[in-house]
Structure I
Amino acid sequence: MAKVMIVDDNRDIVETLKSIMEMEGHETETAYDGEEFLERVESVNPDLVLLDVMMPGLTTKEILGRLKERELNHFKIIFVTVVRFSEDERKRLMTEFNIQDFVTKPFNLSDLVKKVKIALLQK
């Protein structure tokens, strides 16, 4: 299937997402903050990243900015977040940073799986 990298500071959420993705047949890698993600993303070479929006350390904008600077845009990103974005902000992020979708915490498992499948099928 695909390689999915899960980035979240909450270890319970990481383990839950990891289990779900592995049950769906995906290979998984994990990171627990933005710095670790940025250090490992090139070597991991994921197809999709499930990225928490609110983590200690680097802000989401800093993470996305560093990805853009390093021209790391070959993978898709789904935000996993408690933050509600305006429709305009969602569209801007999706256009500028290859954000495929948004999953709101607490997430519905079947909705999450569906969004991952759709993101992986899109060119």
Structure II
Amino acid sequence: MSGKDKFKKPWGFFVTLHKEDGFIVKKIVVKPQHRLSLQRHLYRSEHWHVINGKGELQLEEKRIHIETGTSVDIPQNAWHRISNSGSIDLIFIEIQRGSSLTEEDIERKEDDYGRAD
């Protein structure tokens, strides 16, 4: 199953590129000087590959500089957040793998837009 719906978020948007049992591929765009919530997922892991821009990934207690060409694995249940520190859109491809691949599998610890649990 494929879909091209654009889901707007306060930090930018995402588009689901492909979806099958057990995995989803998304294109995620983070606007300059914005960041996603500090979050974790109980039922899925993620693989991110940056295709444009630069920023910082918080993975548990680590802070990792990311830029075009950077790939990173986000383990299931790990706290993580990506920030766009640049002046252009930060774009990455996300591959989700797991037993539940819904937007409801997000636990937010911190959020700039008032969505923390």
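Every read-out reported here was derived from the displayed coordinates using simple, explicitly stated rules and does not represent laboratory data. Here the structure is a predicted model, which is why all the values come from computation and not from measurement. Cβ atoms are built from the backbone, for glycine too; each structure is taken alone.
Highest-scoring entry among I, II, by distance in nm of label points 7 Å out along Cα→Cβ at positions 50 and 82, is I.
For relative contact order in percent (Cα under 8 Å, 6 or more apart), the highest value in the series I, II is held by structure II. Of the structures labelled I, II, which one yields -14500 when helix-only ellipticity at 222 nm (-39500 (n - 2.57) for each DSSP H run of 4 or more, over all residues; to 500) is computed from its coordinates? Answer by label: I.
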